[in-house]
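Participant: Alright, structures below, take your time with them.
Taken together, the values in this text are just the output of simple stated rules run on the coordinates, not laboratory data. All values reported here derive from a predicted model rather than from experimental measurement. Cβ atoms are built from the backbone, for glycine too; each structure is taken alone.
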Structure I
Amino acid sequence: MERPVAKKRIEKLRQVINRHRYLYHVLDRPEISDQALDALKKELFDLEQEYPEFITPDSPTQRVGGKPLKEFKKFKHPEPMLSFNDAFDQKDMKEWESRLEKLIPGSKKEGYYCELKIDGLAIELIYENGELTVGSTRGDGITGEDVTQNLKTIEAIPLRLLDEDGAVNNLKKEGLDRFVSAAKKSLRGRIAIRGEVFISKKEFERINRDQSRASLKAYANPRNLAAGSVRQLDPAVTRSRKMDSFSYALKTDLGQKTHEEEHLILKSLGLKINPHNKFCKSIEAVREFRDDWEKRREKLNYEIDGIVVILNENKTFEKLGVAGKAPRGAIAYKFAPKESETVVEDIVVQVGRTGTLTPVAVLRPVNIGGVTVSRATLHNLDEIKRLGVKIGDTVIVGRAGDVIPDINKVLTEFRTGREKEFHMPKKCPVCSEKIEQVPGQVAFKCVSKNCPAIKREAIYHFVSKRAFDIDGVGPKIVDQLMDAAIIHDSADLFFIKKEDLLNLERFAEKSAENTINSIKSKRYVPLSKFIYSLGIEHVGEETAFVLAKEFKTLNNLKNIRLDNLQKIPDVGPVVAKSIYEWFQRPFNLRLLEKFRKGGVRVIEEKTSKESSRLAGKTFVLTGTLESMGRDQAKDRVRELGGDISSTVSKNTDYVVVGSEPGSKYEKAKKLGVRVINEREFVKLIE
């Protein structure tokens with residue numbers, strides 16, 4: 001084929017392929033088979049290989065995305081990408097509507113635009129002169145990661161918007177003639193679009209089948225897999241997972257007056273929008289839309305966890321502004337937590353690190369929200385009585401906040417008479433020693449200090465990340481060490497020799513040496529971490545830090561009187577008694593001496609030069625922080641002299657709100673406590 005002929009053929013192939021991509025992904029109206037489309041792509045690829053000078057960045061063949069990257073660049077969004085506050089029932093929705101009416105009377109008359117809330121990953125797309133130039137993740141809402149190469153592999157995202165003629169024709173078909181001039185201008189300039197990328201249920205199942213064949217761990221759910229796929233440094237991996245996408249917001253002003261118009265414009269430009277989104281005139285119509293899709297969600301080929309409700313009139317939406325992390329004029333109306341029916345096959349008892357016995361329901365395995373659930377905590381006898389649950393009962397199990405398995409209801413109509421009552425054992429199920437009920441509490445405890453379960457759980461806690469953080473020594477290694485009688489308590493870890501480990505399974509010369517070095521590297525530990533690692537009943541991270549700040553050294557704490565302990569702020573009578581008694585027991589004093597002989601040195605807390613900057617300020621964290629882990633945030637506040645609390649009160653100075661905050665956020669608003677978002681918090685601690 002001669003060069004001029006090849007050039008024309010390449011241009012025509014691109015035009016035809018893009019047209020059929022649009023028909024398939026945007027209009028859901030394919031005119032040719034997948035095999036025919038693949039043949040067209042193959043012809044284009046072959047011609048471009050023969051004439052590489054004609055390859056352009058927006059060619060359909062360039063969806064492979066290029067070579068693997070070493071790292072992602074940062075991308076600052078033209079304007080913040082906000083998240084939404086949640087509503088869980090119609091009462092929440094009516095309260096939201098009332099708040100809008102108070103701020104702008106008559107706002108509800110303009111109606112609401114409702115979108116299915118896709119369980120995926122938010123993205124922003126930037127097109128320049130019609131060509132995709134940047135695709136980024138949400139990140140912290142201000143700055144995301146440039147994942148353009150990966151997003152280019154997703155067929156539903158056009159590498160080039162429709163040309164002027166195509167866009168103009170579509171706008172006229174939708175009756176949107178008044179946007180024609182602005183659309184033409186934008187196609188010759190810059191346009192910003194937001195959307196969601198996700199993995200379909202069918203594709204998720206295929207990927208997990210491949211994982212199973214390769215004897216690899218299955219992925220937990222489509223959302224996590226989608227997020228991980230978008231952030232692959234090798235675009236070929238992203239491409240192999242056949243992701244999908246919907247666009248839902250136009251951030252460039254083309255004169256649109258409503259959110260509904262934005263969707264119509266996006267579709268006219270060649271973007272894929274969700275065909276199920278709908279305008280609702282009233283909050284009652286919103287509820288009907290939400291309830292309908294809660295029933296029909298399983299029929300969709302992708303996961304949704306609710307709907308997004310947006311005030312349709314853009315001008316009013318903008319006037320309402322932002323509260324904390326979210327726009328006031330929009331809200332996520334969530335579905336009820338996912339539930340399933342199963343059978344309680346047994347109720348067993350676990351012994352925790354403090355000796356407390358916790359009843360656990362052993363369930364017939366059931367899949368809930370993409371996770372196989374086989375156990376659910378029953379907390380204590382009071383909870384068992386409240387539920388009225390028996391061994392053999394058919395129950396409804398849900399995952400609270402889509403995370404923790406919980407028995408929500410007993411279906412007594414399925415009872416046959418063979419069900420059995422649960423009784424707390426008279427002896428510890430691990431050491432067979434006597435158990436006792438804690439005075440004034442519903443809890444039962446094993447009273448033997450030599451109980452292997454208590455010791456084992458105590459060591460698990462000791463090596464955990466927020467305690468000594470001994471890398472390479474997790475529960476499985478602890479089990480091996482205890483089963484081989486190499487260790488009997490936490491202090492024994494510091495006497496282990498390399499030769500001890502070489503006799504254990506999975507330990508070779510190098511791995512044994514690494515483990516010994518890891519233990520040695522933790523011999524110098526801040527006082528707060530040491531106190532927390534001891535597993536003293538009722539002493540969590542926050543209390544450990546308060547004690548470390550108050551006493552400075554372990555010796556001071558060890559010799560404190562009970563009445564002085566009770567005077568310390570945030571240490572109540574029960575906690576004070578627990579701490580005092582721990583340091584009075586000879587066994588524990590011997591343990592502390594053993595740590596000393598093992599080379600453990602407890603040091604005062606690290607303080608920065610600016611450690612007084614947040615002195616006297618109390619912070620409460622709620623929700624997920626994007627730019628740092630919660631533990632990292634806590635450590636930084638403490639370094640600057642501030643305090644962390646787990647509860648909101650009038651004495652709280654700041655409530656830091658991440659994505660998907662809990663009830664602490666609502667309590668802060670009721671008490672008038674200052675609420676700051678992640679960006680403000682980062683600025684405060686930098």
Structure II
Amino acid sequence: MLPYPHIMQLNAGRRSSTVRTVRDASLCRPDEYLITMTEHSTEIRSATDSGFFYAERTLRELPPDRIGTVHDWADVPLRIVMVDLKRISWNYSYLRSLFSLFADLKINACLLEYEDKFPYSFTDRIAVADAFSREQIAELVRTARENHVELIPLVQCFSHWEYILRHDEFAAIREDQKNVSQGCPLNPGTFELFRSMLTEILDMHPDCRYVHVGGDEARLLGHCPACAEKVKRSGVETLFGDYLEQVVELVNAHGKTPLFWADFFWHHDAPLLKQNCIAVDWEYTPRALRAGEVSVGIERIRYGGTLPDRYAPFLDPDPKDRTLFSFPHTSWLTEHGYRTFGGGVVNASANVLAHAGAAVRRNTGAVLATYWGSCDSLSTPLALFPWRIAGIAMLGAACWNCGYEEANNATFYRRLAEKMHDAPEDWTNYALADDQGTLISPMRYREKPEPGKGTLGLFGKKVAFDYEMQTLFQDKPIFERSAFEQVPLGSQANSTLDFEVNGEPCKFTIGRLRFLPQGERICAGIPFLLEDRLALYGCYPGQTVPSSVRFSVGKKHPDGLALIQSVVGYTGMPDRAAECLFHYRDTSVSVPLIWGKNLGNWWVIEDQQDLRIAFANVDFGNHDYSRLGLHLWICRNPHPEKELLAVELNVHRDVIIALAGLTLFEKKTGNAACADLLDRKQKELETLSDEFNREIGKYVGASSIGELNCQAFGSHRNFLARLRKLLN
């Protein structure tokens with residue numbers, strides 16, 4: 001069962017279908033109930049309506065041929081899951097159906113961020129065409145109430161306003177005219193806009209106890225001249241605090257308690273707010289209640305190292321297992337007089353479990369598991385809500401019976417599969433979808449995945465196809481060997497795979513990218529000679545490397561050039577970071593290298609107009625170094641008719657680049673086996689694409705299906721088309 005009851009004693013016997021309810025004031029723990037089942041009667045005792053409600057949900061899961069007792073309660077009183085409606089359109093029927101799912105998982109609160117899906121009447125510039133109607137929202141409120149799910153609307157008070165400030169009508173209240181993420185806290189129009197939105201939201205949610213006002217990632221504080229002057233005069237704490245005090249007062253005046261994101265206090269000590277509000281301390285990094293390394297924002301604290309004065313009293317070092325408490329900032333907030341609780345992320349069930357453990361031990365009374373449709377309104381969608389089910393289910397399971405989930409975590413995915421009415425062997429899909437940053441864009445795997453079927457069957461098929469595309473031609477080049485010249489780095493090699501940039505260790509993700517071990521490696525059908533050394537080049541403060549690297553070539557009339565390289569250090573974000581120079585006997589031609597931060601599809605062949613270098617620092621575990629991902633691109637030789645003497649890579653700005661491999665190639669007729677493979681993959685892709693459209697239509701609105709399909713399969717289509725172009 002999931003959640004699993006605290007006390008359950010069952011024996012064989014046919015349970016009576018007659019159910020009697022008794023109000024019992026002695027059952028005073030959160031949502032507590034007692035079920036006594038015999039062959040003659042079934043009795044439910046509870047002190048609360050919610051207790052009776054969850055008892056009935058438990059009865060549905062118990063087999064009819066069992067009798068005995070179930071005594072149960074919630075370890076964490078408020079179990080909040082977030083539904084973020086930003087960026088894509090939602091299927092309304094699916095959204096409404098979620099409240100029954102939450103009830104089954106014993107989740108009793110939902111943080112709902114409407115963004116541009118709410119039909120504001122004071123302006124016609126915020127709501128999108130497929131925003132929900134007031135009648136639909138009223139029905140959501142009723143459905144949530146029927147399922148004992150408390151709605152908590154989220155109304156951002158001035159940050160993450162991309163969906164508003166992108167419109168010219170609101171340009172006057174931007175904190176920075178070049179960045180539409182934040183309103184100016186000193187401009188009266190900012191607060192009035194928040195007031196207007198809050199008023200209409202509360203009209204539709206008159207019974208809510210809490211309102212979340214956001215306030216996170218307010219990174220532009222002090223950008224406008226007036227704010228800069230106030231920061232200079234009084235400090236950024238006062239600028240932020242004075243505005244948030246206004247917001248808190250307004251919410252309090254409506255009889256509600258505001259929640260706000262507490263990340264501002266990662267970097268600022270001053271306790272600014274003393275009114276009726278709650279700080280939500282979101283921490284997405286921890287994967288355990290205790291760890292050898294603890295992160296607070298970007299600060300990393302290691303056991304055995306010097307503990308920062310700010311958090312030393314709350315880290316509780318344990319010399320036996322050499323660990324620290326993973327959530328010292330939550331304790332810091334409490335110590336400074338704030339009501340607070342933790343916020344995890346449904347991307348990772350382990351993170352949610354860790355938050356539940358902290359809430360139980362610190363008695364904070366609530367856990368929030370956030371779901372983000374995208375990083376912001378202008379960013380790429382991250383994952384469909386049903387594909388985040390592992391983290392969502394863990395919220396209900398761990399906050400209901402934390403001890404059981406901590407002790408039986410190894411069986412979680414199997415129990416979840418059974419909960420979703422799947423075969424136990426289909427647990428692999430739930431594991432594959434868990435602890436992943438994005439599930440729509442093509443995913444990367446260190447090992448061959450083993451997807452299952454069932455509820456996440458489509459996701460499993462996508463996982464398998466992503467892996468097949470990732471490893472396509474991994475062991476065989478697309479042309480004959482004579483078509484390629486694998487250029488050695490030779491005297492240009494000046495660094496091993498492990499090095500430092502400005503004192504920071506850099507290591508490449510060898511296991512993840514699969515082609516870094518030395519020797520001949522094939523990437524996207526092109527062979528590279530990879531060595532145990534790199535060619536670092538650039539202009540970077542404190543770094544002594546050449547500004548350019550130059551390679552003589554043997555093929556005098558190649559059709560193209562393929563590189564594997566990545567930015568590994570930079571100051572600023574240059575538009576033109578570097579160039580590739582083709583040196584012919586009679587002239588030289590430059591092809592620009594275009595900046596692309598955190599480029600994900602390292603294995604995709606890029607068009608000439610889209611040549612990119614990238615810095616990838618995604619952290620896939622506890623590492624004390626930058627994780628660098630090398631990226632492949634192909635460049636067409638601008639003049640294959642001219643005699644080529646050398647190729648040079650040159651940096652313009654404060655950037656340092658690591659080159660791992662360089663290959664020249666001639667376009668020759670591709671072998672039939674490669675062409676047939678591409679045709680088969682193209683047909684598989686289109687079949688999967690059609691199934692994807694049908695499946696996600698259950699969850700999202702029609703207007704988003706095309707975009708999401710392009711995100712899921714667009715790079716695959718381009719990849720196959722480019723390879724086919726090379727083969728022809």
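Participant: Determine which structure produced the value -0.30, -0.93, -1.30 for log10 I(q)/I(0) by the Debye sum over Cα atoms at q = 0.05, 0.09, 0.11 Å⁻¹, calculated from the coordinates; the candidates are I, II. Don't skip to the answer; put the middle values down first.
Facilitator: On the way: I: -0.33, -1.00, -1.32; II: -0.30, -0.93, -1.30.
Structure II accounts for this read-out.
Participant: Work out the source of 19.8 here, i.e. which of I, II gives that when mean count of other Cβ atoms within 10 Å over residues 47-54 is computed.
Facilitator: On the way: I: 13.5; II: 19.8.
So the calculation was done on II.
Participant: Out of I, II, which one gives 0.95 for FRET efficiency 1/(1 + (r/R0)^6) of positions 7 and 367 (r between Cβ atoms, R0 = 41 Å, to 0.05) as computed from the coordinates?
Facilitator: On the way: I: 0.15; II: 0.95.
Computed on structure II.
Participant: Here's something else I'd like to know. Once mean count of other Cβ atoms within 10 Å over residues 311-318 is calculated for all of I, II, which comes out largest?
Facilitator: Details: I: 18.9; II: 15.0.
Evaluating mean count of other Cβ atoms within 10 Å over residues 311-318 on every structure, the highest lands on I.
Participant: Another question about this same structure. A value of 62, 28, 21 was derived for Cα extents along the principal axes in Å, for residues 15-134 alone; which structure in I, II was it taken from?
Facilitator: Working: I: 66, 39, 26; II: 62, 28, 21.
Checking each candidate, the match is II.
Participant: Here helix-only ellipticity at 222 nm (-39500 (n - 2.57) for each DSSP H run of 4 or more, over all residues; to 500) has been calculated and equals -9000, so which of I, II was it run on? Please list the in-between numbers first.
Facilitator: On the way: I: -11000; II: -9000.
Source structure for this number: II.
Participant: Of the structures labelled I, II, one was used to calculate FRET efficiency 1/(1 + (r/R0)^6) of positions 303 and 663 (r between Cβ atoms, R0 = 25 Å, to 0.05), giving 0.05. Name it. Can you show the working numbers first?
Facilitator: Working: I: 0.50; II: 0.05.
It traces back to II.
Participant: Still on this model: Taking 19.3, 60 as the value of Rg and Dmax of the Cα atoms in Å, for residues 151-414 alone derived from one of the structures shown (I, II), identify that structure.
Facilitator: On the way: I: 23.8, 74; II: 19.3, 60.
Going label by label, the one that fits is II.
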